[in-house]
1. If we compute relative contact order in percent (Cα under 8 Å, 6 or more apart) for structures 1, 2, which one ends up with the highest value?
2. The value 3.6 for distance in nm of label points 7 Å out along Cα→Cβ at positions 61 and 141 was derived from one model only; which of 1, 2 is it?
3. Say we calculate FRET efficiency 1/(1 + (r/R0)^6) of positions 29 and 77 (r between Cβ atoms, R0 = 30 Å, to 0.05) for every structure; which of 1, 2 gives the highest result?
4. Ranked by distance in nm of label points 7 Å out along Cα→Cβ at positions 5 and 205, which of 1, 2 sits at the highest value?
5. When you work out distance in nm of label points 7 Å out along Cα→Cβ at positions 165 and 181 for each of the structures 1, 2, which one comes out largest?
6. Work out which structure the value 52, 51, 38 belongs to, where Cα extents along the principal axes in Å was derived from one of 1, 2.
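Derivation of every value follows stated rules applied to the coordinates shown; laboratory data play no part. Just so you know, these numbers come straight off a predicted model, no measurement behind them. Cβ atoms are built from the backbone, for glycine too; each structure is taken alone.
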Structure 1
C-alpha cells in the first residue's frame, strides 16, 4: 500500500509562495542546478517536470523553446504556476497536470526528451514509492532521454538544523531515526515538512534499479552548508567566479553529502 501524502499536498497548498521564497533564499542550489541543466539538457524538445511547483523552472524552460508538461501534487501550486505564465510575455507551450508522481496515468506521452523531478523523491518516505515514481518517469522518457532528480542529504541537513532549529537535538529519538533511517519516527504526528533524507551511496543504485544509467551525482550547495547569505550577496564577476569554482567541486566525493540538496543526472539507455 502506497503512503498517503495528503499532508504533503496540504503543506504546500497552505502557502503556494513558499517554494519561490525558498529558492530566493537558496540561490546557490538554484544557480548550480541550472549549470547542470545547461550541461545535460538537449538543445530542444519536450520536458516532463514532476513537482513543478509554481513554475520557477518551467517558465524559463518554455522561454528557451522547450515544450513543458508541468505536474504537481498540489492544485494550489499549479494554479500559481498558471498565473505566472498568464502574466508572462510569452506564448506558453505548457500543459498543467495535478497528479501524484507515483501515478502519471494522465500523462500518456512516452517520448519526453527529459524529466525534471526536483522534489517528489524527498517526500516519498518508502523506498518502494521512490522506485515507483522513478519508474513512472522512466516509462515516459524516450530512449536516450535525461532525468534530473533532487534529493535531500541525510547529513547535509544538519547545518540547517543547527542554524534554524537548534532545539531539535534535544529530541534524541528523532535524531537517531534521522541518522539511521533518514526520516521521522513512524508514530510522530503528520503535518508540516515530512521528508526522506538520503545517503549519497543509495542514490545511484535507486535509479539504476529502475533502469537509468548514472551520469552525475552532485551536491548543489557544496562547501557552504547553511550559509546561503554569503553566496546570495555576491554580485557580478565575483559571483560568476565563485559559481564556477563551486560547480567545479560539486561532484567531489568527499563533500557531496555535506550539501543539503543532492542532484542526480541519469540517462535512459538507447
Structure 2
C-alpha cells in the first residue's frame, strides 16, 4: 500500500539541516513512504536570515520533487495574510499550515475569520495545530473550532494532534458536531505526534484512543502525519507499526495512510 503522509515541516538547509528537503526525502525512503505534504517555515522563523518569503522559498525548493506537495505557512491576522494565501495558491500550494500558539493570535479574531472565508473560496486546506503549546489557551481552545466550522460549512480543516491529551474529547466533539452523517466530510483529525508516551507527553493519545476516534467518527476522518523533523525515522516507523494494528477495513487503512489527505487537497465539499 502506497503511503501519502501529511505534516512535514521543512527548512532551508543552512537554517536546519535535519529539516531540509533532502533529509525529508531520506526519511521517506527509510520508512517506505511514497509522498508527503510539506509545510513552509514560519515567516518569523527565517525572515531575518535572508528568506523574506518562505512560501516562495518552498515552492522553488520542491518544484522538481514530484513526491512532495507544498502547503504555505501564514499567520491569518497579518495585514497581508489573504494576499499571501492567494499568491501561495498561484504558486501551486494546496493548503496552509496555521499555528495559533506559535504565532500568538486568537483563532476567532475577525481578521482570522476573513482569512478563513478566503481559504474557503479558494478551496485550500487549513492545517491547524491543536493542543497545548505554551500560549494562552483561550486563544486557541479546540472548542473555538466549532464556531469556525459552523460559520464556514465548506472550509477544509485538519486538526493536528486531535487536541492532544487535554483536549481530545473536545476535538471529538467539534468533529462529530460538524461532520456530515453517512458521507465523507471536510474536517479531519491529524494523527501526528500522538503515539509515543515518553516523548510526546502532552499530546500522547495512544493507539486505543486513535482507534476509538475512528470508530466514533468514521474512516473518512483520520490523516496520518509525520511531524518531521521533530520525529525521527525510528519514531515514524513505530507510528506505522502501531497504526497497522488498528481494526480498519482495507479501504479505511488506505484512507488513513493518504486517501483522506488526497481527497482533501483535490476536492471541495459540496
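1. 1
2. Source structure for this number: 2.
3. 1
4. Structure 1 gives the largest value of distance in nm of label points 7 Å out along Cα→Cβ at positions 5 and 205 among 1, 2.
5. Comparing 1, 2 by distance in nm of label points 7 Å out along Cα→Cβ at positions 165 and 181, the maximum is at 2.
6. Source structure: 1.
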